[in-house]
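Here, each number is a calculation from the coordinates, and none is a lab measurement. Because the structure is predicted, anything quoted here is derived from the model rather than measured. Cβ atoms are built from the backbone, for glycine too; each structure is taken alone.
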Structure I
Amino acid sequence: MILRHHGRDVDPGSLDAFLDANDGYVGDGVQWGVAGGCGARGDDAVVYGRVSGTADELRPVIHERLETQRPTMVRVDYGSDAGLKYNHFVLAAGRTEDGNIVMNDPATRHGDGYLTPEADNIIELTTHKQGYEIVQLDWFD
């Protein structure tokens, strides 16, 4: 999880409990600004940030964040469902030699793309759900 990068002792269960106790859900959506408080010790505040745009606008932001080792959540729209703005979150985990973005994606059979950077774990190349289109980035700094 992205909060573990900041030294937080967080797992999906503790995050869910924290969000339940702190009005961290709106419908079935997460209030990411609230989520940033999960596991906080008082001296490790994080600030939530996000940016929307086209894939061409967002790729350079992802590359810059990867270069500075700042994990970034990537909201993607499934090619199979053009009716929603986004369908799924993945984590930008690295880059291939030719600059494609390697992702950690729990929806693929290999999940941890950084360890297995094959087409299914590359945002620009995956065929999962008829491809992923980058639509927004979210992060904690």
Structure II
Amino acid sequence: MAVREGRVRVVRFVTRLVLVLLVLAAGALALRVVEVWRGPALAPWHTYAAPEPEPSALDAMDWAGYLDAERQVFAGVAANVTARVPEAERTAQNRYFPGARTYPGRFATDWNRSYEMLPDGAAKGAVVLVHGLTDSPYSLRH
């Protein structure tokens, strides 16, 4: 009988401990939600999602069509993000502010856009590098 009472006590203790931990976790989550709600408003670059071509349209596109679709996406970003950068955010470090040192449009090549690098002579092959698919640097040594 004493062994059974000991087991019951352990089960009750563990159950109460789990319930207390769940209540504490829920409380911490609730506090974090309130903290996020009370935080600053999201900037335009956090909320704008440019319309993109459907996968079937992408499948039918050639390189020129893809570049045109990309131009439309960047035009949407320019109109809905770049043109709406709040005055307080117009700093030298904000890549969405045209006056910033880091604004991609200030460079000779806007590396945020698709581009071709063609060889001086005849091509021996082709490589498509898609940014964001891996965290590893690309190596073309074969």
Structure III
Amino acid sequence: SAGVSEECLTVFEELKARKQKYVIYKLQNYTEVVVDQAGTDPSYKKFVEILDGIQDNGKPVPRYAVYDFEYALASGEGNRSKIAFIAWNPDNAKIKDKTTYASSRSALVNALNGVSEVVQATDLDELAWDEVVGKVSGG
């Protein structure tokens, strides 16, 4: 199982303090989880485009991400905020990448204190806002 770099935790704390909107993590040399990039852009659409756009020789690559979801409650009782862990493991990524990311995921999830929900996505439909917020909000 992969190790988790100190920077992963530091940048996650920044997200919890609302200094980042999302953090994208990658496996470096298949041995350690490191921060790939972080951002403050509030657009979920933009975040998905970034995640989907990370490629290696024209093939999509898996990534881990955390995103600070803010959504309106269906009951109309205002807004909620929850941090979701997204395991992005695209269907057409390399087999070795997919299996290594799948087996190393729990090390990062367990290290990040404050994740409300773990969402697995293998295609863009599974990353759709309504789909993910449905899981995050428990509905």
remark   = Value 0.00 of FRET efficiency 1/(1 + (r/R0)^6) of positions 4 and 76 (r between Cβ atoms, R0 = 35 Å, to 0.05) was derived from the coordinates of, among I, II, III, structure II
task = Output the label of whichever structure in I, II, III has the greatest value of mean count of other Cβ atoms within 10 Å over residues 60-67.
result = III
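Quick check on the output: 8.7 is mean projected area of the Cα convex hull in nm², derived from one of I, II, III. Which one produced it? Don't skip to the end; give the middle numbers.
Details: I: 8.7; II: 18.5; III: 8.0.
Answer for the origin of the read-out: I.
From I, II, III, which structure was FRET efficiency 1/(1 + (r/R0)^6) of positions 20 and 124 (r between Cβ atoms, R0 = 30 Å, to 0.05) = 0.00 calculated on?
Working: I: 0.25; II: 0.00; III: 0.85.
The read-out was computed on structure II.
Suppose you compute helix-only ellipticity at 222 nm (-39500 (n - 2.57) for each DSSP H run of 4 or more, over all residues; to 500) for every structure in I, II, III: which one lands on -5500?
Details: I: -5500; II: -15000; III: -10000.
Going label by label, the one that fits is I.
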